[in-house]
Structure 1
């Protein structure tokens, strides 16, 4: 998570060869992008996010990836709240 001057959130996705062959990597990337597209508002604004898929993501279903992404969004919100308090 990094600061971003624009009003929107920006997302980058990294899925390495450790996750699997190209077909598997693209499937994981598509699932992650769809989760973010449907839940952009869950992440704090004016930030850049880099989503890094681990090898376990190849076997994970949509619901598991969704839960992990929502957990990451909550952690980002808490991090931002702690930053504001300092």
Structure 2
């Protein structure tokens, strides 16, 4: 699953919408010492109702554009769950 992360966001919602077939996700943490990545994994796992160990950043550890994998869920299931929370 491809995501674009907005760090330092003041928005409280995790899911910011979809742009160019990429899910935009907001995190409050700044991209320092892996804090933004850790917040992304933590909040996404909570939204999906899975443990943090099942959410993996496959690529893009130092980029705004990331590829994520959620073990035990198909990409379609993940997108459906995420898009159901757009704007929440």
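Each reported figure results from applying straightforward, stated rules to the coordinates on display, with no laboratory input. Fair warning: this is a prediction, and the values are worked out from it, not measured in the lab. Cβ atoms are built from the backbone, for glycine too; each structure is taken alone.
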Practice prompt. Name the one structure among 1, 2 that Kirkwood radius over Cα pairs in Å of 12.7 was derived from.
Written response: 2
Worksheet item: Which structure, out of 1, 2, was distance in nm of label points 7 Å out along Cα→Cβ at positions 25 and 73 derived from, given a value of 0.9?
Response: 2
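If relative contact order in percent (Cα under 8 Å, 6 or more apart) is computed to be 32, which of 1, 2 is the source? Walk me through the numbers on the way to the answer.
On the way: 1: 40; 2: 32.
Value 32 for relative contact order in percent (Cα under 8 Å, 6 or more apart) corresponds to 2 out of 1, 2.
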Practice prompt. Work out which structure the value -16500 belongs to, where helix-only ellipticity at 222 nm (-39500 (n - 2.57) for each DSSP H run of 4 or more, over all residues; to 500) was derived from one of 1, 2.
Written response: 1
